[in-house]
Structure I
Amino acid sequence: MQRYKAIVAYDGTDFSGYQVQPHKRTVQSVLETVLAKMHKGHEVKVSASGRTDAGVHAKGQVLHFDSPLSIPDEKWVIALNSLLPDDLSILKVEKVKESFHARFDAVGKEYRYRLLLSKSRDPFECRYSYRYPYKLNIEAMQDSCRYLVGEPHDFTSFCSAKTEVVDKVRTIETIDFLMDGDLLTIRFVGNGFLYNMVRILVGTLLEVGSGERVPEDLEEILKKKDRRFAGKTAPAHGLYLWEVFY
């Protein structure tokens, strides 16, 4: 039995998230169905670096699985992609140690959130960025980030109330704002992110940018440790799991 690590990309629009759910199309269920075909009906479980919600995309999701098949790494890519749908792609497969775990060995992640700052709809972006047609003070948004980055913080206020994790302390290393025409990408890099954390951060930053809040509010929201004090949760379709670090 050999353990394999795979890097996967997917368009989250038509998936009900990553994790298997009864009677729903998910990334995990599609992958495991294809792997079962390759293994003559035998179940092959995949474990990912983390779950993504319905509508969230991935450019660099990482997972692992075990297989008795002796197939060169590059042939795994070809074989799997020949059976997978167009909105899910295997980018790379490689043999790893039996002890490797896609989730527990991860030391950090990068997420990106795409905002289309345009008053007119772009039919080629509507599934892949959140259109925000209102004026934004991006400098104020950037100023807010000084309260979020560089040291560990308890992000209870910036995660879903449904979050089951007890320890909500995380470190965000960088938050970058990348502008390309009307497209603003906010890049988050940290040692880990809680359920809905990036989307809530984006929603709160948008409230700063629109003048509903001031940058100093971010410090107070962190101290409250209460989801009710942060901003709205930004829509799923603007979010991408970009890279996982090991």
Structure II
Amino acid sequence: MEAYLWTLIGTGVAFLATTLGSALVYFVKKENKKMNILSLGFASGIMIAAAVWSLLIPSIEMANDNILPVLIGFSLGGLFLYGLDHLIPHLHAHEDAPEGPKSEMNRSTMMFLAVTLHNIPEGMALGLAFALGTQGGSFSLVGAMALAIGMALQNFPEGMAISIPLYQQGKTKNQAFVMGTLSGIVEPIAGIITVVLVGSIGPLMPYFLSFAAGAMIYVVVEELIPESQNGHHGHLGVISFMIGFMLMMVLDITLG
């Protein structure tokens, strides 16, 4: 029960950040291009650092330096997101052509699904972190909460990045806020499901950790980094990526 409670707290913090970011639709009329690039780069840096320090390194340690479970889990995580990309119709915020199978869904719904998709591995990562933290091993609850804080920091601009474009495409502010908020609800759900699975098949923890890392890195490379560059070789996204990476690395090393 302790693992479930802490997972709800941690994913709740991340979900609250998405909600607060989505609420900016009531105060901001349109997206700021530079701010969007900064937030995407920052989120990319946080997610890559979290994948390495919070997921891959603990996975290697739990596998007793046996790299095979790590490679298998990492590959399956990437393939999982690749499969979802091709099974679920979705549209990234600043693109014209949707991905996945053909669908009669409107642009707003497909944009909502795009953000929801990449919140799945974040919820899994938090569920795994708190499951480990409550087991009394080398990964502490403080380290898990550091991961939750890092996720929350990148979820705040993410909420804004979904609600404001939805408002610009014709949704009311209330509708845009609700859809932005609901895009983050998948994190607590994925977190709890992960804790349930880990509790049943604990010996597979190295696979689960590297699976979440692979899924997160797939999202960053496939979606966040290209969007942060906005079709150009800009430095703003790179600098914000490095800041996000360093911040998450410091949180993980000093608190974990």
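Laboratory data are not the source of any read-out in this text; all were calculated from the coordinates shown. These figures come from a predicted structure and were not determined experimentally. Cβ atoms are built from the backbone, for glycine too; each structure is taken alone.
Data for the structure
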{"quantity": "Value 0.45, calculated as FRET efficiency 1/(1 + (r/R0)^6) of positions 68 and 196 (r between Cβ atoms, R0 = 25 Å, to 0.05), assigned to which of I, II", "calculated": "II"}
{"quantity": "Which of I, II leads on relative contact order in percent (Cα under 8 Å, 6 or more apart), largest value", "calculated": "II"}
{"quantity": "Among I, II, structure where helix-only ellipticity at 222 nm (-39500 (n - 2.57) for each DSSP H run of 4 or more, over all residues; to 500) as derived comes to -6000", "calculated": "I"}
{"quantity": "Computed 1.00 for Rg/Rh (Cα atoms, Kirkwood Rh) - originating structure among I, II", "calculated": "I"}
